[in-house]
Each structure stands twice: as C-alpha cells, then as structure tokens.
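Visitor: Structures incoming, each one as structure tokens.
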Structure P
Amino acid sequence: MGEAIIRLENVSKTFSSGQGNVEAVRNINLEIEKGDIFGIIGLSGAGKSTLVRCLNLLERPTEGRVFIGGKDITVMKPKELSILRRDIGMIFQHFNLLMQRTVLDNVTFPLEIAGESKKEARKKAVKFLETVGLAEKKEAYPAQLSGGQKQRVAIARVLASDPRILLCDEATSALDPQTTKSILELIKDINRNYGITVVIITHEMSVVQEICNKVAVLDHGNLIEKGTVEELFRSPKTEEAKKLVFSETAHIRHMHSSRQIRVVFDGKSAFEPIIGNITLELKTPVNILYANTQTINGNAEGEMILQLPDNKEIADKMVDYFKEKNLGAEEVNYVD
C-alpha cells in the first residue's frame, strides 16, 4: 500500500428539497493513493459529481470526514481551506473558460487572483500552454478553438497553479472519441511527468480502461465495488458493475441462445488455443457471439462471449474447463 493522499471516512451528503431529502452520497469510505489515476464510475444519478465536489468541499458532507494529505479538511477554517484548494485542480465537461479573455489570459487569471505578478503569471502560462501543445494559440479566444483545444487550455490553467491533485468531472464527455483519446493521453502524461494524483469521474467504462489504475463503482449514492481496473474488468461482482463492464456487449441479448458465457483472456492466456482445445476435446463447436481486445493499464486484455451448446452436460463441462484455466469465466444471460 502506498501513501493515501485522499481519504474519505463515512462521507454522506443529503440535499433537502420541497419534495423531501435526497441522499446523493451514502456512507462512503475510500482511499486514493499518491500517484494514482483513480476512476469513479457510475450511471447518471449515481452520485459521482457530488462525491468529487466533496473532495475539495465545494459540497460540504452532511456527515463524515475528508482527509487530504493526512489533514482533516472538514474542520479547517475558511482561510486554511482556501490555501489547500490551490493544491486541488479541477476540470469540467464544459471547460469553464472566460470567453472575453484570450487563451493566455485565461491561464494567467487564477494566478493573478492568487497574488502572482503579471510577468511571473505569463511566464508560467506560456510554459504550460507548451505542455498541452497550444503555445501557438495563446492570443486566440475560446470561441476560435475546438472542444479539445478548450479542454487543453483548462488543463494548462490548472497546471499553472501547481496542484498535487487533479479532479476531472466528466472532462471528456463533450468530446468525440479521437479527441477524448488525446486528452486522456495528455492526462496520463501529466500524471507521469508531474506526479499529480488524478481522480476521474465518468460514466464510460472505456475511459476507465484507457487511463485508470484503480476504480470505484457508485450506484445510487452507494460505493458498491472498488479495486484495480483489471479486477473489475475480469470479474465484476455486483449487477451494477456488470452492466457497466458489459455495456458494449449489450447487443448480444438479441441473439437468442439458452446459455452464454463471457471468457476473459490476459496477455499470457491469449497465446493458448483454448477454444480450439475445448471444441476438439468435447467434439462440439462453440459459437463466438462477440470478441474484443483492449489495453487496460498497459496490458492487453481480451474478452469473448460464447454461445454454449444446448446439451447441458457438455455446456457444464465447457464452463468448468474455462474456470479451471482461470479465465474469469462467467455466464452472462442476465445482460438486459
């Protein structure tokens, strides 16, 4: 275990409205280690954005405590909290740039508010615009930029304040897949080059698989599963986590067969002719409904959905065979 830079103890957040109380986040216990790229994933309304706003007390928890770098920030005085928040940068889905200011002025703005000289602020801004690949756009206005470029300006603005933690709240949701990939690569580089701990809030499993090393799954305000991304991909334990992991394979529900099984391969097992072996051994063909390979945390991971034979005895033997091979095999007829 490394050093926990963020720790949540029994954090809950309840909102009051005319219709009564809404418990957005319920009794969350979580540790995020220094240097992690930590994903918090859940469907819409799971409480992800509320939880991330509790990390810097933009939302104050109704109950529980939040520790940053070992310090309980829920008991800090306003001035102390204001200083600590400089260590926590945040980027959002809609970029939050000042439209009437140039790219350079957008990056220098928070530095000048924090009391830095204009000269020093400009020097830092130019440096970090180079880091995000936008130095040539420094005199442009946000309206002249693409979505991906706007998000790069927002990232440069955060980096200029020298944060220890970067919170990303659905930061790629408004971007196309290619731009999303380049922004995630940039965030990965920032984590590696500057040692910044990153927390990514998303509803997309593909984002978590692309960039995160650890993940927590939220559902209706509850933390229902946490671990490494590989663990979640290979063997999700709860129904909600399975829906997120299997979302790309949901179309298979239209292929009517009595039984289907999901088999997961890692780099080691990918070279064994496992499907060939089992069909030869049991003298029964297997129908492959879906197959995909992706890189998770730098490692190749593959998955297949197989249609099992109607013969129960042979189908059971196949399931046992895949489990003996430690292939994270699980029947997936429940995908709805």
Structure Q
Amino acid sequence: MIQHPGILALLLASGLVTLLVVAAAGLGWQILRHWDQRSGTESQLALERRTYLVSALLSLALGVQVLSLFLFIFTADGLHSQFVGAMCAAGSLAAAPYGYTTLLLKVGTCLLAGAWIVLHRADIRAYDCPLIRPKFALLLGLAPLVLAETYFQTRYLTGLRADVMTSCCGSLFGQGREGIAAELAGLPPALMHPLFWGSLLAFALAGTWFLRSRRGALAFSLLGLAFFVIALVALVSVFGLYIYELPTHHCPFCLLHREHGFVGYPLYATLLGGALTALGVGVLAPFRSRTSLASVLPAMQVRLAWTALACAAVFTLIVGIWALVSPLRL
C-alpha cells in the first residue's frame, strides 16, 4: 500500500516541508538572538541574505502544508475500498493507529502555517521588514507541530494493511456510540440551529463593525474562529442530515462522494479558508502601530475580513439550499 500515489506524495511533501521548517527554525533562533537591522556588520548582512531566501522558500513550503490537508483527506477517502468494513475516509483513518491524530495535527499546522504566511506577506510589503522577529518566533512554535505531524503521519501511512477489518462511519458517528465524534454528532437541532445562526450573526456584526471603524480586529478574529468551529459541528450534527436525506447519517466524510455532488469539498474549503483569513485579521492587529506598516496592514486586514465573511456566506448558502430542497424535515 506504500506505493499508492497519494501516500507517496504525502510522505514526500511532509519530508521536504519538515526539513525546510527545521532548517528555518535554526535560522530563526539566530535571528531572535542576533538580528539588528541597524547594524552594518558582515554577519548581519549575511544573516539578512539567508533570511530573505529562506523566507521565500518557507512561504512556498507552508503553502504546500496547507494544501496537504486536502490531499490527506482525499487519499484517505480513496483508500477506503481497500479495507473491509470501510465506507469512506472514516474507516480508512481508523484502519491504523494515529489516523485521526494526524488529521487533527494537520488542521492545527494548517492554521499556524496560514498565520505565518499572512505575517510574511505583510513583512515583505514594508521597506524595513519589521516582522522578521515575530514571524520566526511563530515558526519556532510551528516547527514542533510539523515534526509531530510528520511522525504520526508516517506511522499511520506505513501502518496501513489491506487485510485488516475497520469500522464504518456509522459505528464512529452513530447515535448511542461512545466517543467525542458520536457526542458531537448527537447534538440536537434545537441546540445547533440557534447556536449556528447566532454565531453567524455575531460574526457578521463584528465584521461590519471592523470594516466600518477598523477597530475590533481581535474580536472579529475570535468570533470568526468560533463560527467556523460551530459550523463544522453543525454540519456533522444537523446540516449533513439534509444532504444525506437520512436522520441517522452524521458522517463528515461521505459528503466527499459523487452521490452527494462532492459537496464536502466546497464546504470544507470555505471552512478552512474562512478560519485562516479570520485568524489573519487578528494576527496582524498587534503590528498596526509599526510606521512602515501603517499603509499596508489596514488594506490587508480589510481583504482578509471580506474573504472570511465571503467564506461564511458561501458555506451558509450551500447548507441553506440543501436544507430547503431536502425532503427531510427535522
């Protein structure tokens, strides 16, 4: 199974990204200790040249890291036919140890990688690169997570065997089952509907306030992250039922299949994209007082805020249309 193209691509990508992140983390440690842009010494000039090259390569590598989340889910879903009892990626992830651990780590590293890319994009637009220290400090926190993800992903992918019997999504997300997945799936519509629409309203109001006044960036970011987490839970517990037209099918992975119009891909893309851009608005907020960023950050934050709100609107539109046209009524 190790020869599967998706598995090979994941192992190769994670290996290359990890090597670059670890090397860049070593450079980051030097930057935190010795960076002084006012100095004209030879060591400072050499450090600047290395920093600019590594930052450019690192932004590409972390972009690959974000995309690898979708490749991982796509590969896991494509492998389900190899295991007895699996109907989708839920069974594939349970077919070997560390499948779900890898998935959770990938989500976390994607969010931090997105935050780093946002900082880098702002940094290179200023004439004096004022965010060198903050972005490499963030990298030092990201590096251990990337290492952990690579380790668990390798253990998971190399541990897959075609002769094992695994669990179907019904046994993982079905009502009456044990575990956090089943508990989230079992949350009642009477709770999730007001929670979802209330969080959407709060996020929209925070976005309106920020776009009008350029204030409240951190509140907008936190409410945005809260909305996208609630939206994911609502998708599993409520909105997915309308798509499946079954009151007992809560699987978040079967939405990726042809019989459901591959609707899971735009839904998860908007969830991840919205979370990344909402996070980016808050990440940039502490640096608006930097002189060289005064004309850069407000415009970046506005674009990120509009993107986050657009992602929330697209997600809501998709699940809302499915809920309206579905014959299922909860």
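No value in this document is a laboratory result; all are computed from the given coordinates. None of these values were measured; they are calculated from a predicted model. Cβ atoms are built from the backbone, for glycine too; each structure is taken alone.
Visitor: Suppose mean count of other Cβ atoms within 10 Å over residues 42-49 works out to 19.4; of P, Q, which structure was it derived from?
Guide: Computed on structure P.
Visitor: Taking -24000 as the value of helix-only ellipticity at 222 nm (-39500 (n - 2.57) for each DSSP H run of 4 or more, over all residues; to 500) derived from one of the structures shown (P, Q), identify that structure.
Guide: The correct label is Q.
Visitor: Between structures P, Q, where is distance in nm of label points 7 Å out along Cα→Cβ at positions 210 and 226 highest?
Guide: Values: P: 2.5; Q: 1.4.
Largest value of distance in nm of label points 7 Å out along Cα→Cβ at positions 210 and 226: P.
Visitor: With Cα extents along the principal axes in Å coming out at 68, 50, 29, pick the structure among P, Q it was computed from.
Guide: Going through each structure in turn, the value belongs to Q.
Visitor: Which of the displayed structures (P, Q) returns the greatest value of mean count of other Cβ atoms within 10 Å over residues 18-25 on calculation? The partial results should precede the final answer.
Guide: On the way: P: 13.4; Q: 18.4.
The maximum falls on structure Q.
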